[in-house]
Structure 1
Amino acid sequence: MRDSNLTATNASAALWRRISAMIYDSIVIIAIWIVIAFVVLSAFGIDQAQMVENDRVVMDPYYRITLLSSMLLSAYLFFAWFWTHSGQTLGMQAWKLRVQNADASAISYKQSLIRCVIAPFSFVLFGAGYLYMFFNAEKQTLPDLLSHSVVVQVSWDKKVSE
């Protein structure tokens, strides 16, 4: 459900705002991953002493697969839930950004998945997928283009008291 106090400026979000929101969101994701690592470690009954043999870190392959898949799934669910419900993650709320379709409707879970898969690759080669926005007339990044969505700057409507 969208917040009725927010209005899109129809301006594509500036790159520095997008990166700032990503930094905020990465802090939240890291906190979630710490909790997940603790839960997975506890479930596997692994402590630090068991992970080191002959001064080398040794991990059970099932542990690694479980941990990695849990981390990836949690990151996707974090972004997908926020993007499909309000269009804004916590970092995007702080920096007044919203991801949406061109008609201002919420993006789908499929679009969220595309954005989540493409975003890390957009940082390859010094952020080429994001720097692409400077060469695109609509100022869209590679995740925007491939997911058929836009990231816009929003502003708060001020309510007039009666």
Structure 2
Amino acid sequence: MTRSALIAIPAWNEEGSIADVIAKVQEHLPTAGILVVNDGSTDNTAQVAEQAGAMVVSLPFNVGVGGAMRTAFLYAKREGYQALVQVDADGQHDPADLDKLLAGLNEADIVVGTRFHPDSMYFIGGPRRWAMVLLSKALSAMAKTPISDSTSG
């Protein structure tokens, strides 16, 4: 069976925000599958996510975003999804933009969103911001394409 898009939400102790994130994804992309990868949470993240209508895979302990996303990619492949989009469980990614990200796949094999778009309200300062800028510049040079947010999901 071929399915269109899977929205993967890696989550670690996000019971306070996960239901709202799932509801916003359902509102803006009602045909997408939603998978919450419960990354060893010690709170009720998994139960809240299931009650909100998401599929949930629970990892036995916290492996980090990378491990959680590997789990999501394996799930998407096994279930026949054609596309996967990562959305953060804390609500910092706006689900209203999911259709724009997916539309980009008509012209490219991979699409990466940015938190630093001129219209974005996202702000980060200090050493972390400078490290992100340097990493983005280095990756842009290697990839020979502009990358403004190298740590975006």
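All of the numbers you see were taken from the coordinates with simple rules; none came from a lab. What you are looking at is a predicted structure, and each value in this text was computed from that prediction instead of being measured. Cβ atoms are built from the backbone, for glycine too; each structure is taken alone.
Thinking of 1, 2, which structure, once helix-only ellipticity at 222 nm (-39500 (n - 2.57) for each DSSP H run of 4 or more, over all residues; to 500) is computed, gives back -17500?
Values: 1: -17500; 2: -12000.
So the calculation was done on 1.
Have a look at 1, 2 and say which one yields 15.8, 47 for Rg and Dmax of the Cα atoms in Å, as calculated. Don't skip to the answer; put the middle values down first.
Working: 1: 19.1, 74; 2: 15.8, 47.
It traces back to 2.
Tell me which structure, out of 1, 2, gives 0.70 once FRET efficiency 1/(1 + (r/R0)^6) of positions 66 and 90 (r between Cβ atoms, R0 = 30 Å, to 0.05) is calculated. Each step should come with its number before you reach the end.
Details: 1: 0.70; 2: 0.95.
Value 0.70 for FRET efficiency 1/(1 + (r/R0)^6) of positions 66 and 90 (r between Cβ atoms, R0 = 30 Å, to 0.05) corresponds to 1 out of 1, 2.
Given that relative contact order in percent (Cα under 8 Å, 6 or more apart), derived from a single structure, equals 34, which label among 1, 2 identifies that structure?
On the way: 1: 34; 2: 25.
Derived from 1, not from the others.
Identify the structure, out of 1, 2, from whose coordinates distance in nm of label points 7 Å out along Cα→Cβ at positions 26 and 130 was calculated to give 0.8.
Details: 1: 0.8; 2: 4.5.
Among 1, 2, the structure yielding 0.8 for distance in nm of label points 7 Å out along Cα→Cβ at positions 26 and 130 is 1.
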